[in-house]
Every structure is written in C-alpha cells, then in structure tokens.
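Laboratory data are not the source of any read-out in this text; all were calculated from the coordinates shown. Values in this document were obtained by computation on a predicted structure and should not be read as measured data. Cβ atoms are built from the backbone, for glycine too; each structure is taken alone.
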Structure I
Amino acid sequence: MRSRTRTALIAALLGTALLTAGCAEDGGSARGSGNGGAKGRTTITVGVFGAFGLQEAGLYDTYSAQHPDVVIKQTSIERNENYYPQLLTHLGTGSGLADIQAVEVNNIAEITATQADKLVDLGRTPGVDRAAFLPWKWAQGSTADGRTVGLGTDIGPQGICYRKDLFAAAGLPTDRAAVGALWAGDWAKYRAAGERYKAKAPAGKAFVDSASGVMAAVTGSSARRYYDDAGKVVYKTNPAVRGAFDLAASFATGGLSARLQQFTPNWDQGFSNGSFATVSCPAWMLGYIQDKAGPAGKDKWDVAAAPLPSNWGGSFLVVPKAGKHAEEAAKLAAWLTAPAQQAVLFAKRGSFPSAKAAYALPAVAGAKHPYFGDAPIGEIFAKAAEGIPVTVVGPKDLVIAQNLADVGMLQIDQKGRSADQGWRAAVAAIDNALDQ
C-alpha cells in the first residue's frame with residue numbers, strides 16, 4: 001500500500017468488515033453474473049479494480065433478472081496502479097476493452113482530457129439525469145466541451161472519527177454535536193482542539209494518527225489544489241496547498257501525531273491499541289476502523305462532522321466506443337449509477353452515493369452505524385457531500401498528492417524534518433516525476 005495515494009484505496013476498502021469480498025489477483029480473472037453467455041443473450045463485460053462493490057452488492061444479478069436477455073461478466077484487477085495503465089493501453093489500441101470500465105477519481109481528469117473521443121457520451125444516454133448527481137461529481141466526469149464520459153458511482157465525504165473514551169480522559173466533550181462544534185468551520189480549530197487534548201491526554205495517546213491524513217483532509221476541502229482552471233500545475237504557488245501542508249506539518253512538529261503511515265500494519269495496529277484519538281474519516285473508512293479496532297472498539301469510536309466539507313475518494317464508470325455492446329453497456333452504466341442502485345450499494349457495501357437524489361431514500365437517510373454508537377451516518381455524510389466544492393482535478397493529481405504525502409510529509413512525521421525541508425523534498429520529487 002506504500003506506493004498508493006490515499007484516495008486510490010477506496011475501492012478496496014468499501015463497506016464494513018462484514019462485507020469484505022475477495023478480489024482477483026493483479027493479473028485479473030473473470031467473475032460472472034447470470035447464466036453466462038446463453039445463446040441469444042447479450043453478454044456485457046465490466047472491468048473494475050479491487051472489490052468495486054457492484055457485483056458484491058448483487059446489482060448485476062438484479063439487472064439480469066430485470067433484463068433476461070442480458071448476461072453480465074466482470075473482470076477485476078486488484079490494484080488500480082496495475083489496472084489503470086492497462087486501461088490506457090487498451091484505449092490506445094482499441095482492443096482488449098470491457099464494455100464498461102471503472103475509473104478511479106485521481107485518473108478521471110486524464111481520461112476526460114485525453115481519452116474522451118474514445119468514450120461514449122453518457123450524458124445523452126436515456127435514464128441519465130444530470131440533476132440527480134452532485135454538481136461537482138458530474139463536473140469531474142465531463143469534458144471542457146460539455147460531454148459527460150464518466151458517470152459517478154461513489155464518493156468519500158469526510159467526517160472526523162474520534163475515540164470517546166480518550167476525549168473524556170482528556171476533558172473534552174464526547175457528544176458528536178459538541179465535538180463537531182470544537183472545530184466547526186476551520187481546520188485550524190481542529191489543531192487547537194488537539195492542543196487542548198494534548199494537555200490532559202493519557203500517556204502515549206496522540207491526537208491524530210498521522211500528519212499525512214490531516215493534509216489529505218485539509219487539501220480535499222479546497223476547490224483549487226494542484227491545477228488551475230487552465231490546466232496548469234500550480235501547487236507550488238497555491239496558498240491552499242502550502243497552507244494545508246504547513247498546518248498538517250504542525251501536527252507532527254507539535255507532538256499531536258502518532259507518526260504512523262496510513263494503510264500499513266503499524267497503522268492498523270494503532271486502531272486496536274487506541275494509539276490515537278482522531279482520524280480524518282470518509283464514509284468508506286468506517287468499515288476499515290471496525291475491522292482493525294475489532295469488537296473492543298465498539299461504542300468507543302464515534303464520528304462527527306469535519307471542520308469543512310472535504311472529499312477523499314470515489315470512482316466512475318465509462319463506456320468505450322470500441323466495446324462490443326456500447327449501446328447496451330451505456331444503458332447498464334446508467335442503471336448502475338442511478339440513485340436507487342447507489343442507495344443499495346451504500347446499504348450493502350458502505351459506498352456513499354454520488355447521486356444526491358439517493359440521500360432522501362430510506363437506505364441512506366435513515367442509515368445509522370451501530371459500531372459508532374448508532375451515529376446517523378447517512379445524515380452526517382450527506383451534509384458533508386452537499387458542501388464539497390467543485391474541485392479542479394488534474395491529470396497528475398495522483399503523482400503530486402502521493403509525493404506530498406509519502407516524500408514530504410512522511411519525512412516530517414517520522415524523521416523529524418522541518419516543514420520547509422519536507423516541502424523541498426516533495427517538490428523535488430514531484431518535479432522529477434513530472435519532468436519539470
């Protein structure tokens with residue numbers, strides 16, 4: 001996991017531990033639904049990465065039951081860093097493509113900018129309702145000239161997950177509304193709450209898990225990050241990025257971080273050991289926490305609103321024109337991303353809908369999480385989702401974010417470097433990666 005940016009993990013971590021399903025090996029393997037290519041039936045293939053959730057939630061079976069003339073077969077490659085280069089190669093040659101392909105959010109800008117002419121304009125597909133989606137999610141899957149080649153599946157609106165017992169021990173409130181009020185409206189208030197926590201915290205119990213996690217959350221709440229509206233790389237001069245970097249670094253230099261690297265065995269162990277009191281927490285991470293903290297963590301963890309709306313993760317479906325059944329595939333993609341199906345995906349896999357029309361449906365609006373003290377997660381994350389700004393996503397967001405975290409911030413968090421030293425190291429690595 002060290003080589004992956006944090007957002008690339010969402011598809012592999014959807015849902016709760018009880019809903020985790022196996023993935024194919026990196027080479028990929030076919031997984032089918034229905035009776036598998038019976039004569040006279042149309043077989044639609046779907047290519048995904050990780051435990052994407054559509055098959056695991058039973059959506060393929062439901063569609064095939066409603067459309068007896070359609071068989072759906074899925075192929076999964078476990079890791080997106082192996083899946084995505086293959087997708088680009090297949091798009092380039094016009095062969096080897098599934099009828100529907102998944103695209104991770106950090107790759108969607110490159111897809112819309114360089115591959116749109118090879119993809120079906122799904123915005124024109126019958127049954128697709130632009131108004132049903134969050135505006136910023138719809139914009140991410142659309143080209144500059146208005147074609148929508150990617151339909152959003154899930155998103156990662158963030159809250160702050162926190163340990164009620166550690167907050168109580170440090171003299172902080174534990175009610176989720178009161179906790180959210182500690183830092184409402186400003187990430188700097190989150191750090192101030194950390195200082196209050198540190199003053200009375202139990203020995204060895206840090207306020208946050210990692211400085212990198214803080215940086216990802218703060219950066220995710222900005223409309224302009226690594227690129228400007230014209231597609232120019234501007235992270236070096238964008239005060240939102242440097243401000244997020246410096247604020248996150250202060251958690252490390254100020255003794256508020258447990259100095260763990262996310263999605264490593266030590267970080268996993270930190271959940272079960274109660275090594276930290278808070279973690280930036282998109283909807284899909286609830287299941288991860290439940291899995292790693294185990295039964296002993298039940299009712300100790302809760303989730304409150306984040307200081308500002310922020311997104312971490314999400315994916316899209318695209319339909320290559322070179323697919324064997326492009327028209328039928330577009331209809332299936334429209335159905336899979338419709339609000340009703342997104343609500344099912346959330347209920348069964350923990351994948352939060354990108355279709356805002358799903359938020360009023362009972363499976364979302366009434367959703368509570370028993371492990372987190374029956375937190376009203378549908379309400380909390382829907383409110384966060386609706387406040388997320390329309391963000392400019394660039395083709396090399398993944399490279400920039402990864403190096404800021406794993407080169408720059410990690411040196412500060414684990415090697416004691418200064419914020420300036422960490423920033424310079426990250427910039428050098430990014431310049432090298434972007435050939436600048």
Structure II
Amino acid sequence: MNHIIDETHDPAHTSWVPGADDHAEFPIQNLPLGIFSNGADPRGGIAIGDQILDLAALAQSGLLEGSALEAAVAASGPTLNPLLALGPEPRRALRRAVSTLLSDPGEQDVVSHCVHPAAACTLHLPATVGDYTDFYVGIHHATNVGKVFRPDNPLLPNYKYVPIGYHGRASSVRVSGTPLVRPLGQLKAPDAETPVRAPTRRLDFELEMGVWIGTGNALGETIPIAGAADHVAGLSLLNDWSARDIQAWEYQPLGPFLAKNFLTTVSPWIVTAEALAPFRTAQPGRPEGDPAPLPYLLDADDQASGAFAITLEVSLSSEAMRAAGMAPVRLSRSAATHMYWTIAQMVTHHASNGCDLRPGDLLGTGTISAPARDGFGSLLELTRAGAEPITLPTGELRSFLEDGDELTLAGRAEATGYRSIGFGPCTGVVLPATSA
C-alpha cells in the first residue's frame with residue numbers, strides 16, 4: 001500500500017508557499033510530519049519550505065473532510081502517536097488534501113493563516129517513543145567493527161541469517177539539537193588490572209536511519225513479511241552516539257548497555273512512507289555463497305522494492321572551526337542501499353516471536369557504512385579505532401569526538417524523474433562531562 005505513486009509526487013507540482021519550490025529538503029513533494037510549538041502547546045505540523053503548516057488549525061478550518069480530517073485531528077495533540085496508529089490510508093488522504101491546498105492559489109488566503117515560519121518555531125520529538133530497538137543491518141559496519149573487537153572472527157555466522165538487534169533505551173531518545181553531555185563509565189585499558197570510572201575518551205557517532213512504527217500488532221501475533229511495509233509510518237535520521245571504550249569493557253556477555261543509552265538523536269521530521277514511494281528500489285543481491293533468508297523473511301516484492309535510494313552524509317565542525325567561520329567538513333558519504341536486511345525484514349523479525357510493536361515505536365537500522373573508507377559511518381571505522389586520526393581544516397586531529405564538536409547527519413532521497421526530498425538535520429554538540 002505504501003508503494004503508491006500519485007499526483008503528489010509529480011515533479012512539476014508547485015506550491016504558493018514562498019521558497020517551497022526551490023527548497024532543498026521540503027518541497028511540496030515531501031510534506032513530512034512533525035511536532036512543533038510557537039508560543040502555544042506543541043501540536044502536529046507539516047514542513048513546507050521554510051514554513052510549518054499547523055495541523056490543529058487546519059483541522060478546525062473546515063477545509064478537510066473524511067479520512068484527511070480524521071488524520072489532522074489525530075495530529076492535533078502533542079505527539080503524533082494517535083496519527084501513526086491510524087495506518088497508511090488516513091495519512092495518504094491527509095497528504096493528498098494538503099498537497100492540493102498548498103498548491104491551489106485559490107486556497108492561499110485561508111490556508112496561509114495556518115502557516116508559521118519555521119524559524120519562529122521549536123521542534124519536538126515527533127512521537128512518544130514507547131520502545132526503541134537498534135538493529136545492526138549495515139554489513140560493512142558490522143564487519144569493520146567486528147575486526148576491532150574480534151579480529152579473528154569479525155562477522156559471526158548468525159549475521160547472515162538473523163537481523164541482529166538489541167533493545168535500546170527509549171527514555172534518552174531526543175530531537176535534533178539536543179546537546180550531548182560526555183558520558184561517564186567504566187574504562188579499562190588493555191594493560192590495566194582494574195577499571196576506572198571516568199568520562200569516555202572514545203566518543204563516537206553512528207550514521208543510521210530511524211524507522212517509525214505506525215500500526216502495530218497484538219501480543220502473540222506476528223507481522224508477515226508481505227505486509228510489513230504497511231506497519232512503517234516513515235523514516236528519519238538517527239545518530240546512535242556511542243562510547244567505544246565503555247563498550248569494549250562492558251559489551252560481553254550481554255551486549256550494549258551504558259555505552260549507548262546516554263543519548264540517541266533523531267531528526268525532527270518523519271518523512272512518510274507515502275512520500276518515499278518513488279525512492280523505493282531493489283534490495284541489492286547477496287554476495288555469492290551467502291545464504292538466502294529463511295522463508296518468513298523472504299518476499300519477492302520486498303526484494304524488488306524494499307530498499308530506498310537515500311544518500312546519507314556526516315559532517316563535523318569543531319569549536320575552533322566555528323569560531324574561525326569555517327564550514328563543516330564532510331566525514332562520510334554513504335547510502336541506505338548498503339543495508340544487508342530490508343526495513344520490512346527488520347519489522348517482521350522483530351514481531352516474529354509474538355512481540356507487540358506499537359505506534360511510535362522507533363527502530364534504528366544500525367550504522368550504514370559504505371564499502372570504501374570515505375563512506376564509513378563511524379569514527380571507529382574512519383580512524384581505524386583511533387590509529388589514523390582525521391586532520392580538520394584547522395590542523396586539529398580527531399580520533400574520536402572532542403568537547404565542542406558539532407556532528408550533523410543529513411539525508412536526501414533521489415530518483416530519476418522525481419523531485420528529491422530531504423530529512424532535515426540531525427545535529428548535536430558535545431558538552432564536557434559532569435563531575436564524576
């Protein structure tokens with residue numbers, strides 16, 4: 001159902017909102033969903049150019065009816081969870097109605113009263129995250145990291161059979177722009193007899209995408225792979241900040257814990273599954289000799305169109321760079337097509353034991369690294385675990401993130417014959433650790 005391409009995707013479609021047609025990320029073909037405030041209570045909105053369409057005001061305008069009105073009313077509160085719970089059809093109806101209203105000059109006088117400058121608004125987490133699960137579907141990252149922690153056995157044999165994941169901490173998911181306070185933890189040097197508690201010295205980022213769940217499933221029920229895409233409301237960018245030295249000491253035998261639960265940053269807008277329909281593409285074929293997915297994870301349509309043509313970038317600016325007026329330096333350029341498992345496979349596997357997914361649940365893809373070094377999605381990979389530091393334009397060296405560093409993820413969906421759309425920034429600045 002989320003594969004439908006209609007008039008809202010027409011690259012010739014234009015809007016009366018000033019600057020929207022030339023906007024790099026939020027032209028009328030995008031219309032992502034988020035939560036904003038501007039003096040009044042937080043409520044749902046849609047990004048259009050440098051403006052935000054107020055869905056609460058639109059719901060009261062008399063311009064909507066049927067499923068579109070139902071969707072706008074559901075998005076009128078402080079979280080998008082009620083809207084996500086409605087499923088794809090009301091979202092699609094709202095998208096089509098809003099696309100018409102924002103393109104028809106005859107509606108401008110009325111609808112313009114529901115539009116606010118984004119610069120005057122505060123953006124919030126788009127949904128209340130009940131549960132957050134982080135997957136590990138970037139095979140190049142999994143291999144590179146495995147070489148650091150397990151040089152003799154970097155990629156465990158279950159990786160090519162199971163979409164690996166772990167349950168993360170939902171309480172520390174925050175919206176873009178939230179500062180990161182350098183976390184404290186137990187660190188143990190290889191030559192030390194005992195660990196010490198200190199601020200992490202190996203703070204890292206991870207280039208990921210966030211998957212927002214729409215309709216869920218009842219406890220004890222599964223989600224078949226053929227219908228899994230209909231449970232995905234949309235995507236955002238996600239930075240899974242990581243403390244590599246804490247991780248190295250604590251991760252055995254049960255995996256990530258304090259090394260990753262101190263902050264997870266997401267971009268503020270949910271780019272809907274409907275908006276992403278033109279950017280679906282075939283899942284890359286598995287290398288010769290790799291096993292086929294087990295039958296419950298294999299669907300012909302998902303293999304034909306379950307991946308997304310999304311380019312991903314990471315940039316960094318140090319405090320000294322910003323003081324000197326220097327532009328951020330790009331660290332990495334990757335693509336969502338480097339995922340070994342599709343998003344539908346992630347959803348299906350998550351629910352395959354009867355685990356209930358709920359509207360607003362968040363899934364991380366895991367770090368999406370490209371095969372070559374200029375597309376690696378973490379400093380652990382880019383600097384070869386700190387052995388080969390990156391030189392910034394100021395001459396500063398970076399093995400891992402330092403206090404004052406600002407890290408930004410960006411994403412762009414592109415396909416021939418369609419208007420490209422973006423995700424908005426996913427940004428955070430590193431602050432010094434609090435007292436131990």
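Could you figure out which one of I, II the value 21 for relative contact order in percent (Cα under 8 Å, 6 or more apart) was computed from? That value comes from structure II. For mean count of other Cβ atoms within 10 Å over residues 128-135, the highest value in the series I, II is held by structure II. Could you tell me which structure in I, II was used to calculate semi-axes √(5λ) of the Cα gyration tensor in Å, for residues 144-351 alone as 31, 23, 18? Source structure: II.
Match the computed value 4.8 of distance in nm of label points 7 Å out along Cα→Cβ at positions 296 and 320 to one of the structures I, II, and report its label. Of the options listed, only I reproduces it. If helix-only ellipticity at 222 nm (-39500 (n - 2.57) for each DSSP H run of 4 or more, over all residues; to 500) is calculated from each of I, II, which structure is the one that comes out at -5000? Answer by label: II. Work out which structure the value 0.10 belongs to, where FRET efficiency 1/(1 + (r/R0)^6) of positions 136 and 168 (r between Cβ atoms, R0 = 25 Å, to 0.05) was derived from one of I, II. Label of the source structure: I. Given that FRET efficiency 1/(1 + (r/R0)^6) of positions 64 and 424 (r between Cβ atoms, R0 = 35 Å, to 0.05), derived from a single structure, equals 0.90, which label among I, II identifies that structure? Clearly, the read-out refers to II. In this comparison of I, II, the computed figure 3.9 for distance in nm of label points 7 Å out along Cα→Cβ at positions 80 and 248 is attributed to II.
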